[in-house]
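Below: a set of structures, written as structure tokens.
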Structure I
Amino acid sequence: MLHTEGPEAWRSAFRIELRTEAVDLALRGWPVFPGSYPGSGEWRGPQPVTDDWRRGVRVDAKAVAEKWHEEPYSVLVATGTVVDAVEVDAELGRAAAGLLRAEDRPAPILAMPNGRWIFLTASGPELPAQLANRPGVVHHGKESWVPLPPSPYPGGIVHWRVKPEVWGWKLPHAAAVHGVLARAAGLVDGAQARLQPSAA
């Protein structure tokens, strides 16, 4: 668990790591921008540091390096132009990750300490109805964002389940990942139905 007491100790331990990650992502064209961190106001998790966060989105590595030199900002990525994301619960996340592994089709996956999993894709279509109507599934497209590792989070840090380098930094097509998630949702629902007691 990440120890978030003492903001000065936290800054010295994590600022360089966060800056390095933000610069690396910017070099690869990912639209990153700064998020809040422990000790920056009433912190409840990574959030944009300004309401007009879109103006702070950068893909210029030099600008990113300068910005993260100031403070140990969380690393946030704007979705809807380069990257999209699908956020799901841990049960669906594990099932989908298993299908991707079985098909030897890795996709970048991150997990948060609150049990949520996030699948990253290239920007693409909206979710199919099977996923869009499913409770707990959130599509992050235009006007949205997600935190990236190693951003701090209440109870720990955001971390990779599958790192982007496994995919060679090429984001998978959104529709392909949506299809896998939909199949995984069917598997989860089927498993839950089998656990339900049969009617007398």
Structure II
Amino acid sequence: MSNPKRPTGLLVFMHGHGSEPIALPDRYRGGMCPGWTCVAPAGPRPADPGRSWFDATARGVDAVQLHASVDLILALVDELTDALAIPAERVVLGGFSQGGATALATAATGRRFGALLLESAFVPEALDLDIDLSRVNVEHALVQHGTTDDVVPIEVAHWAADALASTGCEVETAWHDAGHERHPGIEATTRAWIERLSATWSGPTA
């Protein structure tokens, strides 16, 4: 039987490097649309003026820090899905920039999730790190990026979208006339996408 108190979906959204949850639009910390629970955790590392999910050096991403952040997100998802009685198939992992990179790394563990929401994201790389997107197990993804992004080139987003699509994931893309920033069009596109997921997921689950 369905649980009438169970949310339609759960969004766990991660901020970018040097930012913090309070800097995100309210919808990412409350309800993106009716029936949704939205949570924005804080990165575990200080990064003036905000927080970070991992450091990067000349060798690339600090693999130990990234894995620690992935473990943190997995534990948070387990806690929330148990508390809300919601299946992993209705969990959306998302993030902006470094937060999106952490979402990708979390999904690349092979754990089952419902969808990925990537904004100006990239695949974390280092000499001692292997993030294999062929292991991602999600049904839907929305990849958004600025066409003039000089921090994370848009080619990275195209590559990630193609890699996700090759797993059988239904990938939607949106390219905005913007740099490495949270363009106003991002929230509108995200909300419409979440509403489409709601229509798909609104039925009862076991």
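When semi-axes √(5λ) of the Cα gyration tensor in Å is computed for each of I, II, the one that comes out at 25, 18, 17 is II. Of structures I, II, the largest value of FRET efficiency 1/(1 + (r/R0)^6) of positions 114 and 186 (r between Cβ atoms, R0 = 25 Å, to 0.05) belongs to II.
A value of 19 for relative contact order in percent (Cα under 8 Å, 6 or more apart), calculated from one of I, II, originates in structure II.
Between structures I, II, where is mean count of other Cβ atoms within 10 Å over residues 98-105 highest?
Working: I: 12.1; II: 27.9.
Looking at the calculated values, the largest one is II.
Of structures I, II, which gives 2.7 when distance in nm of label points 7 Å out along Cα→Cβ at positions 34 and 178 is computed from the coordinates? The read-out was computed on structure II. Between structures I, II, the greatest calculated value of FRET efficiency 1/(1 + (r/R0)^6) of positions 122 and 170 (r between Cβ atoms, R0 = 25 Å, to 0.05) is seen in I.
No lab work stands behind these numbers, since they all come straight from the coordinates. The structure displayed is predicted, hence computed values, not measured ones. Cβ atoms are built from the backbone, for glycine too; each structure is taken alone.
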